[in-house]
Structure P
Amino acid sequence: MTTFGHQARLPAFLFLFGGLTIGILQGQGYRNFNLTCLAPLLEQVDSEAPTTLEVAFLRGPTRSPGLQDNVGTIDFPISTVSPEAQEFFNQGVALLFGLDSAAAERSFREALISEPEHPMVFWGLAMANEQRLGRARLFANRAVKRINNETSEQEKLWIQSAARFFGVRPDGPDKLPPPPTLSAEESSERVRRRIQDLEEIVLLWPNDINAKALLLRQLTLDKYRSGTPITSHVAVNTLAQTIAEADPSHPSRHYQIFLWMEERPEIALAPAEVSPTLAPGIPNSWRYSAEAWKANGLNNNAIPLLKTSLRISHGQLQESFLMPSKLEGLSSNYTSLVETLASMGRIDEAVQWARRMILMPRSLAPGSEFQPTLYAQGKQLWVEARLGAGMAEVLLEELESEPLLQPAGTDSIENSRWLYWNAAALCLLDRPKEAFEIQREIEAWSNRVESAAASDLISKLLNGLDVWQELLGGDYVEAGEPPPFLPSWIWARELEKHGISGAGLELVSEVMEELPGQWLPTATFCELSFAAGEVVPAMAAFNRQFRTDAFSVDSSLPHIEKLNALAQHMQLPPRWSTIPRENSKPNIPADPDSLGPLFWEIPEAPDFSLSDYTGTEHSLASFQGDAILLQFVLGVTCPFCTRQLDEFRKYEGAYEAAGIKTVIITTDSVESLAKLFSTSTLDTQKLKAKFPYPVLADPDQDLFRSYRVYDDFEDGGMHGTFLISPNGRLLWSHVSHSTFEKPRLLLDEAKRLLKAN
């Protein structure tokens with residue numbers, strides 16, 4: 001195959017690339033692309049993605065995981081002669097059990113380097129992409145087509161089962177159409193067949209613990225993923241116990257948590273105490289345990305577990321220079337912590353964690369997010385914490401004075417939310433006239449929406465304010481769902497306050513049943529019950545919750561004062577809220593700092609000492625005092641690499657006005673740069689005009705590796721864009737085989753981050 005250097009001229013590059021594409025797409029996978037820049041390959045086939053295996057590879061993770069000793073211990077032998085491939089395969093399966101799919105794929109990719117055509121490794125890649133069906137089908141397709149005489153009978157069944165589940169056939173095409181849309185009946189049949197296949201493997205190999213564990217995994221996850229009911233919890237639990245007894249260290253214990261958390265949460269506590277210790281390096285191990293404690297009403301016990309989960313995530317972010325949106329589960333773990341703190345009446349602490357979410361950088365790369373941005377969620381959680389505590393006056397002041405809560409641009413969703421939050425706080429303060437003046441401003445935003453999602457959200461906000469208007473106007477309102485972003489227990493108080501007698505009490509009773517142990521809804525229940533003359537249930541709820549949990553509640557909460565009347569009726573001492581809870585404690589690490597920092601810190605940018613075409617050395621320190629936009633290119637004459645720079649040059653003045661200087665890192669050598677930049681030819685003048693910035697040579701790509709702008713699996717550099725603060729911190733990054741061409745969006749984000757940090 002012809003190899004193209006990064007200095008190929010544009011016409012020849014484009015001409016020859018088109019002819020190469022077919023050959024490339026028929027390749028075998030890793031390290032098969034003898035092209036320095038893979039952006040044109042992705043662009044050419046992106047419209048078809050993910051119909052080709054090669055695109056599936058390029059759209060996946062790029063960093064080698066290394067072998068870890070804290071993600072669970074698995075022995076899952078496959079027919080390989082490579083000890084390294086076996087180790088990484090085992091690690092991938094352990095991470096599958098931990099539901100860390102991105103990390104699992106990284107491990108299977110590493111195994112693939114030693115075993116480039118092993119069908120079980122492709123099986124692992126398919127399993128790691130269960131929730132990304134397009135990619136999973138491509139990997140399963142390759143797995144079933146690579147079955148050979150060395151493939152064991154059990155391996156054949158694993159692969160054939162996955163192939164059926166993902167809808168591919170051994171005699172099918174290599175290039176797959178998009179996955180079909182299945183009816184509810186077809187989806188149910190697909191899951192049922194999958195369970196039957198796994199049961200068959202267990203029956204044929206009854207001593208195989210992993211076979212039983214994968215069946216357990218399927219049975220419990222289907223309940224949440226596809227809504228498939230578990231017909232016998234006892235039977236599934238027996239399967240789980242069999243696994244635990246045969247291998248107490250097997251990292252599948254948390255599936256018992258999933259099994260019992262809703263039906264019999266008290267049973268979920270036993271596995272919750274053990275599960276995190278089996279795979280302490282996986283953030284979700286701690287979160288799953290926390291959810292079990294929460295389901296039992298022991299929310300205070302869940303909080304240290306959720307913080308431990310975030311420690312691990314923060315460590316991963318800093319070590320890998322990842323954008324937060326790239327880390328699966330991070331958004332959910334943050335959300336669970338803030339919501340738990342808020343429900344326990346620890347409002348100030350909840351707001352501080354929400355603040356940290358907002359301060360994190362946002363990914364601006366389309367299609368890269370696993371979850372909604374922490375920025376948007378942090379704002380919402382901050383507001384809901386204040387509203388849920390009845391702190392409407394405080395919220396109004398924060399919405400006006402706190403820059404982190406105010407809209408950062410002209411996005412219709414962000415601005416409409418901010419207006420609505422103001423209106424909601426005003427409604428809680430019985431200031432309807434001001435609230436509904438704001439409603440007209442939201443209606444104005446509805447005329448300039450950018451998407452169906454924005455239109456849908458604004459409609460919900462307006463409908464919510466309409467319901468509130470009816471309530472405040474004295475009209476009858478059914479309890480129903482509360483207006484958007486308003487906790488149910490606050491809506492319950494509003495219903496009772498405005499004469500919808502009994503509806504609010506019924507609503508908050510339902511919330512207490514669904515969310516046991518949460519301080520604020522229980523406080524509302526006690527308040528409303530006592531006010532309605534329902535003294536006995538009020539006293540029962542009070543004794544169950546507040547004689548044990550109120551010690552941790554913010555003393556400034558309005559609920560405290562409201563509960564004093566009930567406490568006095570119960571002849572409790574004035575300091576009734578200071579009695580600590582006595583119960584078992586969750587299993588947390590003796591040295592939690594070893595897992596990672598409690599609070600995420602912006603990582604330091606790696607220093608460098610590189611020369612430009614004149615031989616002058618430049619380091620990070622030489623740009624001290626300025627923010628730096630550091631851009632990595634795969635050669636200054638590569639047209640696809642420099643296209644990004646063409647877009648950014650349009651905003652060169654705006655970036656300079658914001659105090660941001662651009663520095664280019666290229667794979668060219670100093671010698672080649674000197675030849676290109678030192679002549680007086682017209683081409684040289686054009687090149688200098690294209691690069692009015694320092695251009696530093698990194699021919700060995702050492703700095704590419706330091707900044708993680710390197711695909712360990714394809715063994716080559718990538719495109720990288722970094723924002724470095726004046727004090728040398730990595731504020732923002734984008735690393736991909738594709739270029740980043742949104743300078744306006746990054747400029748807005750850069751201004752926000754530089755101001756906040």
Structure Q
Amino acid sequence: MPCPVFAPRLLSVLIAASLLPVGASAAETALPAVEVSGTREGAAPFAAEIESLPTLRATSSDTASLLRDAPGVSLYGGGGVSSLPAIHGLADDRLRIKVDGMDLIAACPNHMNPALSYLDPSQVESLRVYAGIAPVSVGGDSIGGSIVAESAAPEFAAPGQGSLVKGEAGAYYRSNGNARGGNLAATYATEQFNLSYSGAIAQSDNYDAGGNFKDRLFVAGTPAGFTGRPGHTLPADEVGSTAYDTRNHTLGLAFRGGSHLFEAKFGLQDLPEQLWPNQRMDMLGNDQKRVNLRYLGDLAWGKLEARVYHEDVEHFMDFGADKKYWYQAGNPTYQGAPCGGPSAGCAAGMPMQTASTNTGAVVRASIDLTPQDLLRVGAEYQRYRLDDWWPASGSGMWPNTFINVNDGERDRAALFGEWEKQHSAQWMTLAGVRFERVSTDAGDVHGYKTVAPDSGNQLRDSAAFNAQDHSKTDNNWDMTVLARYTPDATRDIEFGFAHKTRSPNLHERYTWSTWQMAALMVNWAGDGNGYIGNLNLEPEKANTVSATFDWHAADRSWEFKATPYYTYVTDYVDAVQWDAATNAPRAALQTGQYTVLKFVNQSARLYGVDLSGRMPLAKNGMGEFGLKGLLSYTRGENRDTGDGLYNIMPLNAKLTLTQKRGGWNNAAELVMVSRKDDVSETRNEMKTPGYALLNLRGSHAWKKVRVDFGVENVLDRLYYHPLGGAYLGQGTTMTANPVQTVPQWGTPVPGMGRSIYTALNYRF
């Protein structure tokens with residue numbers, strides 16, 4: 001059963017007590033940490049660096065999960081390797097996410113292939129978060145912040161060494177879902193040449209929740225364990241459509257000569273299956289091929305970097321094992337048995353195809369003007385092409401191919417300049433300006449039916465869309481001003497302002513059908529609703545102010561950080577419930593059910609605070625003991641309607657007791673999440689109860705071997721993640737109507753029950 005709701009006041013008291021600095025001098029614990037770091041040569045400062053990545057990797061195959069200890073970052077529902085991060089309530093395309101310097105784009109209309117899903121956790125060498133206020137040099141076309149993921153940099157043999165051969169192999173197992181996988185990395189290098197390979201595989205069956213959560217899933221009379229396939233049922237605690245199978249490979253070549261580095265990386269993802277519990281479809285194929293070329297020069301005046309990359313993606317969706325069924329004339333709700341071949345009276349599922357190409361180029365320079373002044377300048381270009389089409393499969397999806405986005409184009413060209421100055425030992429500032437020109441376009445479309453009679457107003461909607469001008473050009477300006485004041489060795493204050501702009505993505509602008517079945521296929525929110533695009537959307541414009549107050553010991557043995565923030569967004573892309581019959585906003589909200597919405601520009605505000613800290617407790621014969629804490633609070637509100645915003649995590653906290661002795665690192669972690677009452681009523685977002693989870697973990701490193709082990713959700717609690725979305729993991733999912741054998745509104749996706757894990761890594 002879910003844990004009782006705990007009072008936010010109690011949660012605040014507990015976390016505040018754990019974060020109080022003390023005048024002790026014990027050594028720092030080895031728990032995963034997030035710290036402000038930066039260098040003049042590398043990325044701009046004011047970033048949070050995720051530490052202790054090996055510990056985090058052992059618990060999940062989802063690279064986004066490595067961010068779970070970062071202040072202000074939350075994750076919302078996705079597949080087993082494709083969670084989507086949110087920073088202070090702004091998520092997905094509102095963030096700039098770079099993988100090895102590439103701006104990767106989720107091509108899927110349900111965003112099943114986000115940028116971080118193309119990098120296995122074992123392949124991540126460094127991970128930085130710019131929460132809220134990101135320097136313009138880190139990227140534009142975003143309003144919520146930036147995430148930068150890097151794989152291992154090329155290594156070379158030391159002078160006189162001849163050659164360098166090294167590598168790492170690992171494997172893991174997690175009991176819940178029978179998850180297993182492995183990774184291999186190997187390098188051969190001379191003083192001038194590097195050849196490297198990294199690869200990883202990951203597989204899992206459906207996971208189990210901490211108890212029966214399906215009492216409200218179907219109406220009375222539906223067979224127990226119903227999935228839509230004859231002879232195929234799911235137990236009451238099994239979370240359907242959570243299985244996955246993925247493989248990621250990267251081959252690297254690098255050449256070094258003097259102060260010049262040339263690097264080439266070739267990547268391949270083969271993902272045969274990733275089922276989705278909060279989507280009406282599943283990913284049954286995602287093939288990505290990428291090439292990433294880079295030049296880095298360390299010159300007399302500074303650093304010069306040039307990069308060119310290209311990505312091809314072929315993406316396929318249909319019903320996976322727990323949703324598989326056939327449409328049959330006269331019985332559209334449920335027909336589990338095959339009814340013949342595709343025809344006007346019989347449809348085998350609902351296949352959906354997406355293909356995209358993504359080509360980019362970046363030139364940037366860091367110029368040392370004086371020992372105190374650093375100038376960063378750069379130019380970027382990105383050319384993105386997308387086709388989204390749904391082949392005819394029979395019944396209502398007949399006889400033509402449904403064209404959702406035809407020849408979609410989104411091109412970005414950007415220039416930026418940024419000045420970093422060290423005024424004195426106490427003061428440092430950073431100021432930058434960025435201009436982006438974003439151009440989008442798409443061709444004409446049509447539905448399954450191109451002549452009358454049709455269903456779902458396909459002829460009306462396609463004709464209206466085709467009659468409009470599809471070409472849009474946005475001229476976007478960004479500005480960031482940041483400062484750091486260090487009065488002494490125990491205090492730092494960072495504060496700043498940012499004006500950021502994001503242009504709508506192709507699915508927000510160019511999906512056109514008001515037909516319920518078609519609209520349900522556009523939903524990266526995971527809320528069970530359908531979404532309609534809007535050609536008239538304007539770019540989002542956000543103004544953010546933020547500050548970080550950092551008190552710490554001179555040796556950082558204890559620290560306490562507080563980060564309040566406030567963001568106001570004009571032309572915020574939200575949604576209104578849409579009436580397909582009148583092709584206008586609904587006069588009255590549909591409640592207690594799934595619905596169809598249309599993207600619109602409105603205004604919004606978000607504000608909150610992040611608290612984090614750590615302190616030593618004791619040092620004796622049993623080792624070094626420490627305590628760490630984290631608390632995050634975010635409030636989001638639509639200023640036009642007064643409605644709550646989506647992707648808002650309620651008050652949450654984490655307390656961790658750590659112990660370190662020799663090669664041993666152990667921790668007991670308490671995760672606490674308050675009840676989610678502030679929801680988006682427009683979306684009929686579900687409320688979730690509060691909960692508390694206990695996690696235990698340990699690791700031991702000995703020479704070249706590292707062993708990780710632990711138990712997640714030790715007490716096997718049934719809980720619902722506030723951002724997990726609506727449970728659609730089984731049954732005949734392709735309707736929003738409240739009828740038998742169709743998942744009913746009101747059941748959120750539950751989190752994972754108890755899971756025991758172990759991982760072994762060997763370096764050679």
Structure R
Amino acid sequence: MIQFRKPSALYLWMIAFLSVAVFNSCAPTKYVPDNSYLLNKVEIKTDASEVDKSDLKEYIRQSPNSYILGVFRLQLGIYNLSNKDSSKWINTKFRKWVNLTLRKVGQPPVILDTMLTEISAQQLLNYHVNKGYYDAEVIPEVRKKSKKASVTYVIKSKKPYKINEYQVDVPFQELNDIAKDSTRSLIQKNMLFDVYQLDQERTRITSRMRRGGYFNFTKDNLSFIADSADHQVNVKLELRDYLKAKKDTLNQTIFKRYGVSRVVYNLIPSASSLIRNSNANANDTIVHGQYLLIGPSDKFLTIKSLIESTYITPGSAYSDQDVERTYSAFNSLPPVKYTDITFKETASDSLQCLITVAEAKSLTLSTQAEVTFTEGYWGTAGNLGIVNRNLFKGAESLTVQGRLAIEKQGDVYAQEWGGQIGVRVPRTIIPFLSDSYSRNLNGATEFKTSLSYQNRPGEFSSINAGGGVKYSWIIGKQNYSLDFLDLSYIQFPDINPVFRDSFITTGKYNKYNYYDYLIMRINYSSSFNGYNANRPMKNYLTYRYSFESAGNLLYAVDHLLNPSVNTQDPHKIFGVRYSQYLRGEINSSYHQILDKNNKFVYHAGVGVAYPYGNADIIPFERRFYSGGANSVRGWSESTLGPGSYERFSNIRRRDYNQIGDIKLDMNFEYRAKMFWVLEGALFLDAGNVWTIRDYENQPGGLFQFETFWKQIALAYGVGFRMDFDFVLFRADIGFKLFDPGATAGSNWKMPPSLKNDIAFHIAIGYPF
């Protein structure tokens with residue numbers, strides 16, 4: 001993240017340009033031809049209470065120019081900045097280029113097309129009919145005034161048709177049992193006669209049949225017969241007519257249960273592998289029971305690793321579910337570019353499975369640079385990483401990353417360097433865990449180690465060494481991870497005596513942060529993303545939560561080794577103090593889709609950490625902070641709170657007391673696509689951190705139910721984003737609105753000071 005304290009000329013020019021564009025959007029009919037009308041507004045009115053109105057937007061074939069805040073048509077305004085007739089411009093290449101660029105970046109006026117209006121009305125009608133509203137009417141009302149037109153689709157749904165009785169009549173017992181399963185069936189009495197729901201029921205039945213080995217069974221084999229009277233419909237599930245008429249081999253084929261006889265792997269190495277091994281024999285074959293591997297001798301995946309990712313088992317019945325799990329397992333392997341699975345009948349009731357696996361690039365290099373300028377101090381940092389996606393030809397990933405950072409603090413330079421090494425294995429490695437159970441988890445295991453050194457001249461130097469084991473797995477849209485063992489050792493080999501006397505001993509800094517100590521923790525976390533790519537206009541929810549516990553195992557070992565230890569003093573193991581605490585955090589975001597270009601996003605986050613046993617305070621690294629690009633954006637990172645705490649103004653760059661044990665974040669953001677790859681945002685942030693105990697070096701930071709709401713900081717601002725699909729760059733300008741740490745009477749920042757009440761943030765990705 002990059003943070004600045006003063007606005008640049010780039011921002012000023014951007015604001016000026018956007019202001020002119022907004023002004024031009026106020027004259028939207030500039031390029032509307034005579035006898036034509038600008039489509040100004042589209043509205044849908046329906047009285048169908050059982051219809052999801054968000055679904056109706058997908059059937060409108062012509063929408064107005066994109067709005068921002070429902071008022072400004074910025075893209076249209078940019079288009080209107082161009083000259084109507086470029087030949088009248090001064091004949092220079094530059095001005096012609098500007099004219100062409102404005103038209104490409106902007107959006108031409110949307111001219112009312114009555115044919116598209118009629119098509120939209122017909123599709124809305126078809127949708128309602130398919131939902132059971134057979135008597136529905138859709139009336140498009142078009143109003144024209146001053147070269148502008150508004151269209152309102154008035155939908156009169158009338159009385160819907162509902163299912164009165166549901167019967168199943170098919171000549172196969174297993175199919176009957178699946179269709180008549182009332183606990184899973186999607187067809188219920190008194191529900192709408194919904195064609196979409198009926199089709200989903202066919203899909204459900206077919207999926208169950210194909211999971212049971214019926215390879216040739218498809219949903220096209222099933223049909224529904226409907227008999228209606230007085231808006232009541234009796235529905236019967238049958239086989240298609242062409243199947244009912246045949247009692248021969250075709251009927252027998254769709255009800256034939258197939259088994260898998262053999263699995264064959266076809267490996268396609270990358271072009272670089274073929275160049276490195278030009279003498280490899282592409283027809284090499286390895287046999288492992290009923291598994292065959294075909295590929296060059298330098299195969300990029302061993303047959304063992306291939307089998308571990310394959311849920312299609314020779315000798316078992318065919319199952320669509322096994323195919324889906326196999327696709328998912330192979331596509332999650334880092335060295336795999338793509339996978340294709342096909343089947344071939346080899347006998348009357350058996351299938352041969354062919355899995356084609358193409359190799360991706362094995363080695364990747366990543367770099368990242370950061371520049372900071374905050375409160376008169378500048379710094380730079382760089383990260384260099386290399387990833388080997390197939391370390392032992394079993395899809396194991398090796399990640400090696402190094403970091404170097406330098407920051408100028410007055411006349412001295414602070415340095416930080418370090419690195420980490422991690423190995424990810426695409427299976428769950430737990431002692432005494434059976435191979436079959438490990439495969440069913442469909443997870444991964446990561447081993448990691450890290451080392452970093454920090455030197456702050458005149459203050460202290462520190463060493464942080466750590467390592468651990470992490471498990472991760474996916475179930476549906478839910479991601480899970482477990483840091484089974486995460487160990488960190490923090491050592492302070494050198495603390496400047498002046499710094500110790502001035503800031504630690506006197507209590508200005510928390511002395512507990514400058515002890516050598518151990519952190520051994522277990523962390524469990526999960527995340528969910530409800531976005532559906534097939535229904536992009538549907539509102540959705542995302543959330544993530546985590547819980548961790550530290551020090552309990554060390555406490556047990558300590559008391560086992562030293563049962564008579566003096567409980568008045570901090571406990572140590574191997575001569576090093578260890579920390580005990582509990583920590584939990586949850587974050588949730590709700591995305592409200594207004595249209596394809598506009599959305600509201602609501603976010604709330606809560607975190608609580610509690611020290612106990614051998615700890616008086618949470619370790620610095622595991623406490624919460626507020627402010628920054630992903631928090632309350634009117635403040636720089638870790639410069640807000642705790643509570644009404646007023647930071648020390650005479651310290652160098654950062655007050656290390658501005659952390660807490662309780663965190664609250666609440667954010668509202670309006671996001672709008674503007675033009676090209678540029679997005680805009682308006683936001684309102686609220687939050688703070690508090691301490692769970694009354695520490696003397698953090699006055700005003702204690703969380704109290706009676707007063708905490710008075711200490712919630714407020715900020716507002718504007719943001720710009722550039723979305724290149726593969727990466728999103730974000731720039732946010734935040735203004736303080738209410739500062740709980742300000743002197744009494746000056747908490748409200750209206751108007752804000754451009755020197756002290758503004759923060760600039762540049763980051764990658766959305767804040768939430």
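For which of the structures P, Q, R does the calculation of mean count of other Cβ atoms within 10 Å over residues 253-260 return 25.9?
It must be structure P, since only it matches.
Given a value of 2, 10, 15, 18, 19, 18, 12, 5, 1, 0 for P(r) over Cα pairs in 10 Å bins from 0, in percent, point me to the structure among P, Q, R it was derived from.
R
Can you tell which of P, Q, R yields 15 when relative contact order in percent (Cα under 8 Å, 6 or more apart) is derived from it?
Traced to structure Q.
With helix-only ellipticity at 222 nm (-39500 (n - 2.57) for each DSSP H run of 4 or more, over all residues; to 500) derived from the coordinates and found to be -17500, which of P, Q, R does the value describe?
Label of the originating structure: P.
Computed from the coordinates by the stated procedures, all read-outs in this text should not be read as laboratory data. Since the model is a prediction, treat every value here as computed from it, not as a measurement. Cβ atoms are built from the backbone, for glycine too; each structure is taken alone.
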